[in-house]
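Quick note: the coordinates plus some simple rules give every number you see, no bench work behind them. Computed from a predicted structure; not experimentally measured. Cβ atoms are built from the backbone, for glycine too; each structure is taken alone.
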Structure 1
Amino acid sequence: MQSGNETREKKLKRFGSFCNMPVTDSTAAQAIDDCILFPVEEIVQYPLPGYGAPTSITFSPDDTLVAYLFSPDQTLNRKVFTFDLKSSKQDLFFSPPDGGLDENNISPEEKLRRERLRERGLGVTRYEWIKTNSKKKALMVPLPTGVYIQDLSSSELKLPSTSSSPIIDPHISPDGTMIAFVRDRELHILNLLHNEQRQLTDGAIDNAMTHGLAEYIAQEEMDRKNGYWWSLDSRFIAFTEVDTSNVPFFRIMHQGKSSVGPEAQEDHAYPFAGALNVKVRLGVVSSTGGPVTWMDLQCGGTNELDNEEEYLARVNWMHGNILTAQVLNRSHSKLKMLKFDIKTGQGKVVLVEEQSTWINLHDCFTPLDKGIAKFSGGFIWASERTGFRHLYLHDSNGTCLGPITEGDWMVEQIAGVNEAAGLVYFTGTLDGPLEQHLYSAKLFPDRDSPLPAPKRLTNGQGKHVVVLDHHLRTFVDIHDSLTSPPRVSQCSLHDGRIILPLYEPPLTIPRLKKLQLESPEVMQIQGNDGTVLYGALYKPDIAKFGPPPYKTMIAVYGGPCVQLVCNSWSNTVDMKAQYLRSKGILVWKLDNRGTARRGLKFEGALKQNFGHIDVEDQVSGAEWLVKEGLAQAGRIGIYGWSYGGYLSAMALARCPDVFCCAVSGAPVTSWDGYDTFYTEKYLGFPAANQEGYESSSVMQHVDKMEGRLLLVHGMIDENVHFRHTARLVNALVEERKRYELLIFPDERHMPRRRGDRIYMEERIWEFIERSL
């Protein structure tokens, strides 16, 4: 970023040089004026343009109201609103008396939980309806100051909370009479009818043992945020006991603090690849208190490479107070579902899922109970046995009765089940991997006939996020696409028609008009093995910057479980891509083999292949851009964060003839320094794949690096430790390779503070401007 005192003439000369245009060219002068309209601050401004729509949408227990979080002033500071489906009236239901959550009034535990959730919201970030037998409508709202109960006429602080003893993860019981929560590492309940608190567990040890909280690996890698679960009848709570005593602490020092001592350091039980995992037990306790019954199960805490009970992946209650647990082995090749007798703790295996590639966890397990005699007590399960995730019907003993869906596409989530009508509702990719729609399928199809095709219930191309009402008559559809910001409608679950618009984006969004954003073009190319790959192209304005080819930056993630290129408004308001486009740079995104929503074979190409298959596909994309006359050979850079930061550094090191610069944010530079679950799933156990770990390390390739490298990292990153960047710097120094370093002493995996983020984007642009 240049000095504010720089003259217009100097700007014109510098800009003309950067774009290879004569300094007298009027298009260059106009481009400078236009760039002033897109200040770097726009990259870090949240919410993104058009994303002021309601979030966290739910139906009231009687389906007469829809509740949601919303900010009338279009900031991140949200309140609870309700929409009456009969009167079409919107009301403010709950406003935090003290402003609610901000980044400075929450405990260290909650800050770390927000990191796992990738949560940026402020004010109210969560709420739950309280189900009661009366017509009274009430919500539970957790805030930093405590847990509030809000009804139509009053608000009451039921559970005060302090930063030294915070209330963590409160949840209402299914019958609406109790709140369960974790405080001081123990599980508690509050009986709302008698206003009595009770501690249900004991024996937790500071920094070594917790009851009712999900461990780091569960939160970060298994998408399991909870450590306790209410039974369906509210009589029992299943919970985890997490023992970290066998995992050495990894210490993070707060180098940016003026103080020293305990307040300037934090210790994390972080299991590195190849090392021991924490020990996890599963217990059940009555909601009225009493002794704990421990299930016959202990996960983790062993050196056995083929331990079949390494990870407690999922816990679910079935009707009749039957407890189920999904347990994954260490090599990720075998998942068992067990049913437990909660009186004795004895369990039996009812289902086994095996895959030579790996097992992907999901949340599609759904118990059945509505009196369909033949299948009473059975369940719906999702499997990738065909290479794509599909739904299957199982009886109460776990025997598979047949598929519910099939084809070269995937089911993503079950949205609801109507057993009486024999229908299951789900979201999936039947209409293509760039789309997400709601479908219905027959729950009990005729086994003697071909499976009927699912019925699509959402209208309009793009991404549909849905919430079904309790009576399974209507659903809320949050719909967006490349050309449309999110809009919210109530729709019929019979045929998908719109019943009532709940939220329409403004016809004119000032930021969109001012910044002159254009949706990217979605393209198809072929990888070097013939695989179809999808890309998104952000072209500079030809009227301002002339025809291609252009200097190019490739935006990349490239790792498992993530898809960048899709028909979603999020791609249109990728503000960094749009900012670079406004500067005359072509931006390209490509989902290489290994990324999400394309099936197990496509995703499994990354197995023991980090930094190779993914780099090859990114090179194919760069070569296609040059061949099509869009990009200038020798003036192509790459940037990304986390796995994308790793891939950027690897691409620069391994392909110096293709990439001239890279911005590598919070990169994993050597996989022996990352966690057990993620790393071993994709690369195997370190001792069994030493060559694979070495070849996938950035440090093994820096001797070939020729281009410019900017490393960006937060020094208190507890996910990808700053140690990764430090180790890479050592390798670069040893090879006498140039690098630049941008560090943030008080930031974690992604800078949160506005000032830090603005500074980061200024430095990144400055680097790109002089490196391309």
Structure 2
Amino acid sequence: MAKTKFTNIDSLSFQGIDEDAELIPLMTPEDEEEINREDLPESLPILPLRNTVLFPGVVIPITAGRDTSIKLINEANNGSKIIGVVSQKDEEVENPSVKDINRIGVVARILRVLKMPDGNTTVIIQGKKRFKISEIVSEEPYLKASIEEVPEARPAKDNEEFSAITESIKELALQIVKGSPNIPSEASFAIKNIESSSFLINFVSSNMNLSVEEKQKLLETNDLKERALATLRYMNVEFQKLELKNDIQSKVQSDMSQQQREYFLHQQMKTIQEELGGVSHEDEIEEMRLRAKEKNWNEDVQTHFEKELSKMQRMNPQVAEYSIQRNYLDLYLDLPWNEFSEDKFDLKRAKKILDRDHYGLDDVKRRIIEYLAVLKLRNDMKSPILCLYGPPGVGKTSLGKSIAEALGREYVRISLGGLRDEAEIRGHRKTYIGAMPGRIIQSLKKAGTSNPVFVLDEIDKLSIGNAGDPSSALLEVLDPEQNSDFHDNFLEMGFDLSKVMFIATSNTLQTIQPALRDRMEIINVTGYTIEEKVEIAKRHLLPKQLEEHGMTKEDIKIGKAELEKIVEGYTRESGVRGLEKQIAKMVRYAAKSIAMEEDYNKKITPEDIVEVLGSPKLERDKYENNEVAGVVTGLAWTHVGGDILFIESILSKGKGNLNITGNLGKVMKESATIAMEYIKANAEQLGIIPSIFDQYNVHIHVPEGATPKDGPSAGITMLTSLVSLFTQKKVKKSIAMTGEITLRGKVLPVGGIKEKILAAKRARIKELILCKENERDVKEIKDEYLKGLKFHYVNEMSEVIDIAITRQKVKNAKKL
């Protein structure tokens, strides 16, 4: 053999000795008989081996690094040269004790001790006989134990079965040596010259690719025939693995040959393309390098790009990674690094554009003009993160286009509704198949500038899926303190988003992650009044529908009175989407008449509206109070704006039970219970006979039972309804209320005041009862929205009853 491998007893590494190292001759049958005749000493120093097992007759070199091992070897080499060798149970143990070593080992003779250049001691030992540790004599300075011999059960020399097994072992070992490129060819010479059957078994067992536990199990097998059979089984497994490995290597070699063939063919094809005027691989790289010189990026980006371009230059253009790398570099060249559009600071022009495209929305317009004013003065202000919050159809999304035009910036928009993959925001790592940048980076590439107006539509409808939380990924995008170095997984570099003007839109704030909501400036875009809807229909909706239907303003005319009839009778919303649909029906009616050459009224009349749209679906009478005690009009906030609702209550003979229906939530049910208990506690002050509570059942109902309802706004409405019921005093006409109550009769403030006021105006309600603390919310609303409304601000429930219920004599209550 050209090299002799040394097993390191202190580590898992292997070392080699020089080519001219003296080889230990193979053991002959005479040597084996001599070993068998030798007597074992009563006690021996024990040398633990970390990652190998010594077999009788086998010669192995080992490297000792532990101080105790070196001391043991030196003292034994100067003495009898006989030691006991055992294997460790756990090779990770640095200083093994009695419990860490196997009980059965092999007596070994030290043949040679070598000092290695690295300071370790290498010793060549030969196994003699198996032994068993009887008792540990001492543990310092190294293990020393009394031992006893473990005899082997050997079959007779003329045992044909055993002879056949040993011949099979020899033949299989020769095949393994021949088929394995890692085993030197000299090993087959050594195996052929082994005469002793037991030595052949031990020699093969020692050199097989087995774990220490498996080799120790072979060593502990007393019957030599069983050990031979186990060795043969292991060899068969090893031979099958070797055949499979060689088969795979031959296939891979064949595939490589095929790839080389394809490479040469592609090289020839590339040469032909160059002759025909095509672009070569080198030309493509040179083109990228020239484009990179025109980019206005910083030194870090430039260095990274050059590194990735050099990597692409070393790639074979035919491998799959080449196209990924090319797309990656194309993205770098296409992104607008430090490329900005020039802002237009003509504030009067900006205001005209905003007023032209959107009627109302004064708070939003004022905020945009304020931003432009500050930007004009400083010219380096970070862009704000605005969130337009309000019901559908009020113009939140379309407002982004007007802002972009007013600023003179590019406009991009992405819809976040239903998005549930974090990679849609941050991108995929480019090592994945089909990797691409996130939608933020893709949109900036499309915009061509680093400071567009970027609309994040429906931010409240983000979802959480198995692929992460997109709303959390947006935290970095929408944080002015972090987005100057936004990290996209595909880009692998920070990109500055601080100059981007982000505008998010949302129908509700409840479903937006609190940390994300905290990073945005919330601007409430409320619904429109009837007057505003008429103006929007006249200025925007009708001209838009005429254009879409190929008609002119001379083909159909709808006056303000007719538009108001459509708004009042056929729409019930905060926005104008439903109104646009109804106007579209009227335009289609005229378009059909023109196409069929039929006569029609170009100036739409109320009769035409009824003919085309049908009878009014939302009659005004529905919003008026009933002439029955116990019925009160309340105000509610919904995701699509404000609405009114009725609280109805009725008495029936019974034992004082309280029933609540109308698909109400937990909060509204609690409000009804609190109202009932307050009335019972204050019956005399309210003019109610206490005995009524034990003689009648009370039933509270909120109509439209199919619609779920919940919230803290109906407390005073329920209490007023019950007081009206028990006193049989009717509630005033055209009055509505909203607010929560406590058991002490205090009135608490509620939210959504502007939406509720708009709902009241649509319902022709004249008076509103609100908590005194809600007065500040009313003062923030434009006076034109409050025209025709009378407000009552209260702190106590007794004030609500005095205002809402017509004063009558208390004796009327006795009629119950």
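Of the structures labelled 1, 2, one was used to calculate FRET efficiency 1/(1 + (r/R0)^6) of positions 563 and 715 (r between Cβ atoms, R0 = 41 Å, to 0.05), giving 0.60. Name it.
For FRET efficiency 1/(1 + (r/R0)^6) of positions 563 and 715 (r between Cβ atoms, R0 = 41 Å, to 0.05), the value 0.60 is produced by structure 2.
For semi-axes √(5λ) of the Cα gyration tensor in Å, the calculated result is 91, 43, 25, so let me know which of 1, 2 that is.
This figure was derived from 2.
Looking at structures 1, 2, which one was mean count of other Cβ atoms within 10 Å over residues 491-498 calculated from, given that it came out as 18.1?
Checking each candidate, the match is 2.
One of 1, 2 was used to compute Rg and Dmax of the Cα atoms in Å, for residues 339-506 alone, and the answer was 16.2, 51. Which one was it?
It traces back to 2.
To which of 1, 2 does the computed value 235 (volume of the Cα convex hull per residue in Å³, for residues 219-514 alone) belong?
2
Can you say which of 1, 2 returns 4.9 when distance in nm of label points 7 Å out along Cα→Cβ at positions 387 and 651 is computed?
2
A value of -13000 was derived for helix-only ellipticity at 222 nm (-39500 (n - 2.57) for each DSSP H run of 4 or more, over all residues; to 500); which structure in 1, 2 was it taken from?
Going through each structure in turn, the value belongs to 2.
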